[in-house]
Structure I
Amino acid sequence: MNTLVDGLMAVDGGLRWSNRFAALGPAFFTRLAPQPLPAPYWVGRSWAVARELGLPEEWMASSAALEVFTGNLPLSGSAPLASVYSGHQFGHWAGQLGDGRAIMLGEVVTPEGAGRELQLKGSGLTPYSRMGDGRAVLRSSIREFLCSEAMQGLGIPTSRALCVTGSDEEVYREALETAAVVTRVAPSFIRFGHFEHFSHGGRHAELKTLADFVIDGFYPECRQTPLYGGNPYAALLEAVSARTAAMVAQWQAVGFCHGVMNTDNMSILGLTIDYGPFQFLDAFDPGHICNHSDPQGRYAYNRQPNIAYWNLFCLGQALLPLIGEPDVAMAALEPFKAIFPNELEAQMRAKLGLPDAQPQDRELIETILKLLAQDRVDYTIFWRRLSRHVAGDAVEPLRDLFVDRPALDAWMLYYSERLKSIPRWESADLMLKTNPKYVLRNHLGEEAIRAAKDKDFTGVARLLSLLERPFDEHPDSEALAGFPPDWASTISISCSS
């Protein structure tokens, strides 16, 4: 492997390391190296994430970087590990889980001084693989790579994705596929399930160590809180609840379905993580189930807010040995019930171009959502066409989306009255910056994946460029903002996706 090394830059990309998580001690992880994959190749790279990490473009284009982010070449300064956690899956206690196919290289320090953990997902077996092979497939890796950056482009808190590499090594899921590795980036990948692991195991010393680590590293304000008798752990629960409420409100506003909101897939920092059977809504269906592994619809689109609260309740139970009183834990969860609806209403007002709140806004929002559901109107296209209409385009393309046009016309009159107090340009500007033209629809991802299986990665690169700037017009890519084809409804997305 040394033939790949051309000086220090070839080994470490110029990264500076911190590795705070590793300082927690061996109870929290197992040290192990990624398992190599033969003959890797680039599938996609996010130059924006590379710049954030301080990685030079010439290094990211090198064969050394390709080997590093496939897990074939040790990255100088890294200390690879897989962390242990537990969790509730589909509402049932699943016991010990952990990083079954992800290995954290360590925490790097960006040029701005921020800490970012780097994970290789699909990097081979770990002690937590639970009969799995530790690998990821090209299909799921491309989906996670693109959606991570799509959510960033939409302004929704998320883990990021630096790159995807592929290999022709075969991996079996429902059928034979080829292997891939996606490099994930986040300030931390600590999950609700990390706390559940130590709490349910009666390991309260480790639970306190973990909570103190999260508070000191990410929620230092919890140390100074006068709330809950100055209990920093109750304050932590409230802060996580607030972030989670705001994040899920953004999901709902943009029509994003996560698909598998298990407690081990919930970030302690309120980030969207673990992109599996996700979907952006096509036709607006509040009860839409995007995950074919979820026949009961536990994680349907309209259930996501309640599931988020249920997961926070599980986190509260896990923190109870530190909080002390159940009533205090319940009080720390209570703000979710106000923050979520307030945040969602604010998001929806922005989609309507309303910079201030008025009493009639809730009825305005609820009425149009009922009409969208009744006529199964394409969610993203409706909001973008409404934005364009407010900006000066004709109303007919908007009316063409509906079967019940008289109902829409009545709503439009009501809406027009509400807009009269606001300069038209102000509403239009707000709407065009809030309602994306491009989202990662399943069929767009599927088309890029099909091409990638034939070693054509231009579709991945093209989608990435659009999704990084989803509110721009991109007139040369107009077709990618259109209606999904009929075959899109046949795409099956499951937990293996």
Structure II
Amino acid sequence: MLAVLLSSLLLIAALPASAAAQVRHEVFLPKTEHELNVYRVSGAEPGKTIMIIGGIQGDEPGSYLTADLYADIHLRKGNLIVVPRANLYSILLNSRNGATGDMNRKFDNESTKSTHLEEEIVSILKHLIAESDCLLNLHEGSGFYAPTWISDQENPDKFGQSIIYDAENYEIPGKKQPIHLGQLAQRVVEQVNQSIPEPRYQFRANNHNTISDESSHKEQRKSATFYALTREHIPAFGVETSKEIDSLETKIRLHKLVINTFMAELGIVLDAPGVSLEKPQLNYLLLKVNSNNPVALPNGATLNVTPGDEITVTDIIANYPRGLIADIENFGTKNDTNIPFRVTRTTRIIVRKDAEECGQIVLVPQPQDGATRLQEAAVPIEKLRAEQLLINVDDQIVALAAGQTIKIAKGKRLILQGVRTNIPEMDEKVIVNFKGFAPPKKTNKGNDLHLPIYTDQDLWTRYSKNKQGRLYPIVVSHQNKTIGEFWVEIDTP
């Protein structure tokens, strides 16, 4: 699966300041709520590589907005791997947890198989960590860390304003030279604090001693930093600003000081990024209607369409280049960008920058022939049938006609994206069931739309045709009546 992901969309943009400096942009899991954008920033001169992770927990905006500033920066020497929004879904929810819990507690899983898109992301992050010389995982922590008790908000149990690591020194198996995490963290703290006049905002080195059986933070053994240290044997740190700091700009400034100092320690030379915190604002939405060319609609515009027209959001133009999604209200999922939908009732396309709404377009279906009846009334409901199934196969959307079979290589991931019926108003009201697929219990509501299906591990053979594990039916129903069938054939090498 990962090999397929690593061959996904790759956009390369060379920076004009140097022929050698460049940014490579990779997009994983596009057309999903878990889209992952990775930026590889290469300096004009070779050097070490630092990986920066932001947004692994979605209620920490200082982390992902800081990482944003490094995604397309110019480097004179060395390299960065920047993942601004590791857990986009949790960012859209403004929640620490995503669809399956805390992503920063999933790095202890030794399995190479994924059961959810979040596990695919963790697998990708692990491969990126393996390419790095140091990992910085950006966070916002509670209170203010202090080695001794000062107050309820400033004590050893708090994380804020600290640089967290898992051992003072880590002995690499088979190597004579250990990794001196404590010394590196202390050097960074001493340098950073010279630029922080507010005593309470100054950083402290915070050894969680996770490697020890005596540690009070054993849950951190499931984290990205612990994985990076113990499996890839690179220094790794959690950089925590305090949630108690009200100013987002201040938290970003503090994160930048730490990142820049780590870079200097590793010999990475850059042009420091600035801070831009203007309010997110949609400028234009590029919208495709049926097979026509996309049209540019300004923020707040209303577009009249014919009932049943298929619309697709192809691009979002705003005053920020990243963190943008389009959500078609009452359709699809939280991220409907680049996914076609048929519109039969008035709805909004809500544009968000991370969790914040920053614009909208209104869609109003109006019959072109003056008819007042919707198609739902024109076609008897008893004649409802499913005519087409949209399937996302490893990030490519395929349209399958009723009764047809799609052949999919075993190991591919697929997502049932939507159904086209002969009554467009009913597209969102039908149930789609992949026979032989049992989703996680908490998401099992009888409808398998929008759930990832991993064909090498999620399918029950006894539900396949003749119990051979090759041909599986997808049944579309309405009010317990079957209105269409589609077939998936698993092609085993």
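Laboratory data are not the source of any read-out in this text; all were calculated from the coordinates shown. Here the structure is a predicted model, which means the values were calculated and not measured. Cβ atoms are built from the backbone, for glycine too; each structure is taken alone.
Some observations on this one:
- For 14 (relative contact order in percent (Cα under 8 Å, 6 or more apart), calculated) the corresponding structure among I, II: I
- Among I, II, structure where P(r) over Cα pairs in 20 Å bins from 0, in percent as derived comes to 21, 49, 25, 4, 0: II
- Among I, II, structure where percent of Cα pairs over 24 Å apart, for residues 164-315 alone as derived comes to 55: II
- Test item: distance in nm of label points 7 Å out along Cα→Cβ at positions 100 and 356 calculated as 5.3, pick one of I, II: I
- Structure from which -13000 was derived, helix-only ellipticity at 222 nm (-39500 (n - 2.57) for each DSSP H run of 4 or more, over all residues; to 500), options I, II: I
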